Structure 1
Amino acid sequence: MRARTRTARKAVVLAAVATLGAGLLAGCADDGGNDASDGSSSDSGKGKTTITLGLFGTMGFKEAGLYTEYERLNPTIKIAENVIERNENYYPALVNHLTTNSGLQDVQAIEVANISEVVGTQANKFQDMSKVSGVSESNWLSWKWAQATTSDKKTIGLGTDVGPMALCYRTDLFKAAGLPTDPKAVGALWAGDWNKFITVGEQYKKKAPSGTFFMDSPGGLLNAVLSSEKEKFYDSSGKVIYKTNPAIRAGFDLTAKAAEKGLVQPQTQFQPAWDTTIANSKFATIACPPWMLGTLKGKSKPESSGKWAVAVAPKSGNWGGSFLGVPSSGKHVKEAEKLVAWLTAPAQQAKLFKVQGSFPSAPSTYTMPEVTGATNEMTGTANIGTFFAEAAKAAPVQVIGPKDQIIMKGLSENGVILVTKGKSAQEAWDAATKTIDNSLDQ
């Protein structure tokens with residue numbers, strides 16, 4: 001959500017998600033390879049037009065077969081994607097290309113943490129997607145549409161997914177540690193309070209299988225805790241409040257406590273070393289919006305299939321959600337607009353959810369069989385839809401500021417991670433705030 005006042009109506013998502021049936025998801029695959037070798041659009045042989053997409057992480061369009069389907073429906077089109085795994089590496093490059101108006105691909109993804117800044121500073125570099133044939137605002141959650149729309153009603157990107165927060169856990173590791181494995185029983189252990197989650201972690205540690213941790217990373221825990229808050233780093237007027245917001249310091253100190261007790265791995269998410277800990281089953285829990293199941297699938301060994309389960313988080317939140325925009329300087333603007341409109345249409349969002357686990361931002365999908373009847377490879381045949389539905393119903397409509405990503409990265413990668421290396425919570429906080437303030441020119 002943008003820092004400036006928004007009239008996002010939470011009731012839309014509540015009513016839509018409440019209709020979700022049982023069962024969901026098949027998780028995302030591993031992050032895609034770089035099909036396009038550079039940032040330029042190009043024409044391939046045999047008279048086909050190549051549309052390039054700049055993406056981050058695993059957005060799943062290729063893995064879900066959507067490119068192949070679109071190419072079949074449009075024989076003169078070829079699609080190539082260029083993927084950078086971490087958004088914090090992707091986004092600075094995107095800003096540079098937008099600033100210089102060069103090196104842009106035909107379609108560019110924008111993460112929700114960056115959408116406010118792009119809307120506020122780069123909107124003139126993008127096409128108005130609200131004017132594209134077949135695009136209707138009513139197809140999206142009202143607050144999702146508003147996130148990518150300027151004050152003068154120009155919509156620079158179409159929403160792909162949202163990220164209702166739950167917790168994924170390894171049933172085999174919980175069983176070995178003497179903890180319950182039924183999702184409802186597990187959720188009851190920490191219901192309503194992240195402090196209870198830490199207590200469960202201490203119980204896990206007493207009988208934990210050798211070499212395992214309770215949670216994947218301090219950054220993952222901090223992100224989950226802070227995602228439960230309506231106001232995080234900015235207030236609704238756009239003022240930076242991360243240092244004065246008591247919820248931020250409380251979440252930071254709670255995470256530092258978990259690190260001090262050895263409950264979280266000394267890892268940074270989405271790095272190669274962290275990937276290895278997934279493959280080797282080194283942790284028992286992870287903050288888990290639907291798309292995280294795809295990450296688990298892509299990084300896990302085959303024997304991990306069916307060993308994960310999903311429980312409600314202590315407090316519901318939202319983590320993630322992206323947009324696709326079309327730079328006006330692209331070589332194939334009209335073709336790119338048509339592709340984006342198709343990729344983000346409800347029917348394709350439902351297909352993407354069924355295969356990849358990306359929770360749709362189109363409320364009309366919530367009663368489609370692709371959503372209600374989906375299963376997940378990592379969690380087997382378990383009925384997990386209700387957990388994500390509950391998370392979506394209870395998640396706060398958050399204030400999102402232009403530098404949310406910088407602040408979150410500073411708190412996690414220059415902050416709480418230091419506690420796993422022997423620093424005190426105060427030392428870690430001081431290091432984080434210094435880094436953040438330097439980045440924000442505070």
Structure 2
Amino acid sequence: MTSFQPVTVPGEAPPADSVSPRDSTPQAPTSIGRLNQTIKGFIERWGSVWVEGEITSWNVRAGAVYARLKDLQGDAQISIRIWSSTRGRIPADLKVGDHVVACVKADYYVKGGDFSFQVSAMKHVGLGEQLERLERLRARLRSEGLFDAARKKPLPFLPHCIGLITGERSDAEKDVHRNAELRWPQVRFRTAYAAVQGDRCVPETLAALQRLDADPEVDVIIIARGGGDPQTLLGFSDERLLRAVASARTPIVSAIGHENDHPLLDDVADLRASTPTDAAKRVVPDVGEQRAIVAQLRSRMTMRLTQRVAHDIAQLEQLRSRPALRSPEHMVRTRTQDVWQLLSRGRDLAQRRVEKGRLRTAELRASLRALSPAATLARGYAIAHAEGGVILRDASQAPAGTRIVVTLDRGSLGATSTGELAEGPTTSADRAETSEAGK
């Protein structure tokens with residue numbers, strides 16, 4: 001088959017597509033497409049190889065998986081792609097941290113210039129060393145109580161000064177500042193910059209945390225980063241940083257922004273935020289919402305007070321409308337007749353009782369008079385007393401010469417007994433018989 005060669009006009013540079021990368025010069029450069037095609041043709045001659053490594057990233061998009069494998073002994077990594085046609089032949093429970101063996105073939109994307117490896121087979125070997133180390137640390141910290149909710153410090157309702165640990169000129173810093181100031185414009189920040197990945201991450205973050213925790217004006221500290229793959233977030237699972245966060249006196253908010261495999265800092269911090277934006281929203285209250293709450297509370301209080309005053313006014317009006325309070329003299333007038341009747345009845349009862357007592361007294365007086373010896377004396381009788389006040393009932397009690405005292409109706413007189421018996425009845429019975437005979 002004869003290949004077509006483009007015609008070159010003498011004195012002009014040949015088209016870029018016609019110049020191979022090996023023959024390119026400043027006057028006759030090759031095209032990017034020709035270069036990428038050359039690279040792709042070179043790479044396609046490579047065969048498939050089996051590699052062993054640890055999954056550090058695992059993202060599923062449109063049915064395909066875009067992941068990264070890390071060397072078990074060093075920091076070397078490769079990008080891998082697993083197409084949907086291959087996913088059905090590999091384990092479905094693969095995840096970040098797994099130790100795997102994969103069959104990969106180099107692939108070069110001409111249009112984008114991206115180099116990666118296509119996976120045709122993959123199987124578990126076990127947990128990756130890194131994940132195993134983190135799991136042991138997680139278990140030890142949990143047993144020590146560093147994850148317990150009881151030891152976590154509550155965040156202040158309205159922090160006046162927020163400490164922020166993040167990368168310099170990072171998007172995380174801008175997100176926290178912008179969202180916090182939108183919610184509460186008067187909020188202040190004290191920012192300490194630190195590397196958020198690599199070897200400098202842990203020592204610089206520790207120094208920034210120590211400096212902000214010692215500042216008495218800082219009410220809460222946010223450690224923020226805009227996400228990343230688990231490999232770049234290893235510094236936020238370092239034991240030194242975790243224990244420093246646990247012992248800090250200032251509340252700590254973790255805003256690393258990694259949902260799939262969050263670092264251990266999220267478990268030790270007093271509050272975990274999904275993103276730096278979420279951290280700003282959870283640390284700083286919304287001034288609009290607070291004003292609405294205050295307005296609502298004022299409205300409820302005004303309504304309650306109005307209802308209470310209206311209720312009390314209604315009660316007063318009800319009391320004032322009662323006859324006893326509207327016209328007090330009416331109650332007196334209605335009771336005047338009752339008082340007069342009771343007085344009259346009492347007077348009549350008292351008079352009747354006095355009259356009845358007077359009649360009873362007269363009857364008793366008459367009975368007393370009828371039974372009194374004085375009444376007998378008033379009819380002409382007398383009472384004879386011997387010496388010693390003994391009443392003489394028989395003439396034999398006063399022999400001749402006996403001194404006696406005779407009591408009359410009016411006064412008394414002394415006498416001497418002659419001892420002689422008088423004519424007529426000698427006893428009262430005899431006298432009674434004589435009296436009856438005379439009748």
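Taken together, the values in this text are just the output of simple stated rules run on the coordinates, not laboratory data. If you're wondering where the values come from, they're calculated on a predicted model, not measured in any experiment. Cβ atoms are built from the backbone, for glycine too; each structure is taken alone.
The table that follows gives values for the structure above.
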item	result
Origin of the derived value 69.6 (mean projected area of the Cα convex hull in nm²; candidates 1, 2)	2
If relative contact order in percent (Cα under 8 Å, 6 or more apart) is computed and equals 8, the structure in 1, 2	2
Structure responsible for 16.0, with mean count of other Cβ atoms within 10 Å over residues 167-174 calculated and labels 1, 2 on offer	2
With mean count of other Cβ atoms within 10 Å over residues 239-246 derived as 15.2, matching label from 1, 2	1
